[in-house]
Structure 1
Amino acid sequence: MSAESNIPSVVLGVTLDENALQALREGKETELIKGFKSQKTGKNFDAYLKMDATGKLKYRFPERDTTKKKAASPKNTIPKVVGGVKLTEEDIENLKAGKETRLIEGMLSKKTGRTYDAYLKWTETKGIIFRFPGQDWGN
């Protein structure tokens with residue numbers, strides 16, 4: 001059975017157009033396809049498709065566009081409080097100078113509700129960057 005015969009015309013709720021089907025037949029990646037619906041979460045997502053050597057469809061997700069969030073959020077200003085902990089003037093000066101802060105202890109994660117400790121660094125493009133004890137910056 002050829003891999004070509006395994007190409008479905010509908011994938012996670014999206015009907016593939018002829019261009020996408022042709023790309024898959026030729027072993028190429030499709031253009032970005034929008035509107036797939038995750039079977040696991042029920043959420044919609046966008047991805048590129050490609051058929052691997054075994055005839056299985058593989059998804060490649062586009063890089064997230066964080067510029068919209070950055071423009072809408074105050075990432076361009078150094079915060080005075082991070083994770084519920086008020087930064088000292090020295091911490092804020094270090095961030096302004098592009099330096100790492102002291103170990104900030106007892107910050108609260110919004111996602112998990114747990115506290116954590118980290119060193120902070122600030123960049124205009126990414127905002128606050130966290131480095132946890134025992135971790136390198138990974139430059």
Structure 2
Amino acid sequence: MFEDGRIDQNRLRGVFARVSAAAKRGGTLWLDIDARSHERPQSKTSPDSTVVYKTNLPESSNPISSGWQFSTVVLLPGQLSSWTAVLEKQRIRSDQTSVEEAAIQLCELAPLLRCHPIVATDRWYSCAPFLLLLV
């Protein structure tokens with residue numbers, strides 16, 4: 001799994017996919033995908049940092065900062081719970097959107113899952129570009 005201090009992402013993705021296949025709820029695999037900003041205001045000159053929106057923080061009058069965005073695919077549990085298992089987390093590059101990265105992640109995970117999962121998303125993903133990238 002580790003070679004020269006690096007993670008073999010494809011192999012690790014396969015391990016996670018096998019674990020997720022065992023967690024089907026009623027024969028159906030449920031995934032969720034979303035993007036989150038990670039603010040790093042002291043790292044303005046870091047490679048490929050972008051402008052990220054801050055949440056409604058009362059101590060800040062400026063709604064933007066510098067940082068990165070990450071897209072995360074999680075396995076929703078078979079039993080109702082607040083816990084999830086992270087299957088995939090990728091940084092969203094400054095030249096792509098969260099919708100593009102989510103589609104890439106799902107297309108790479110789908111062959112490993114050996115089933116057609118149901119994907120729960122928020123309203124930002126219910127758009128033609130996302131659906132067309134999944135075809």
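No lab work stands behind these numbers, since they all come straight from the coordinates. From a predicted model like this one, the values you see are computed outputs, not experimental measurements.
Taking relative contact order in percent (Cα under 8 Å, 6 or more apart) from the coordinates of each of 1, 2, which one would give 27? Mind showing how you got there, number by number?
Numbers: 1: 13; 2: 27.
Derived from the structure labelled 2.
Where is percent of Cα pairs over 17 Å apart, for residues 48-95 alone largest, in which of 1, 2?
Values: 1: 62; 2: 55.
If we compare percent of Cα pairs over 17 Å apart, for residues 48-95 alone over 1, 2, the biggest value is for 1.
Any idea which of 1, 2 comes out highest on Cα Rg over 2.2 N^0.38 Å, for residues 16-79 alone?
2
I have -4000 for helix-only ellipticity at 222 nm (-39500 (n - 2.57) for each DSSP H run of 4 or more, over all residues; to 500), calculated from one of the structures 1, 2. Which structure is it?
Details: 1: -4000; 2: -8000.
Structure 1 accounts for this read-out.
Any idea which of 1, 2 comes out highest on mean projected area of the Cα convex hull in nm²? Write down the numbers at each step before the final one.
Working: 1: 12.1; 2: 10.6.
Looking at the calculated values, the largest one is 1.
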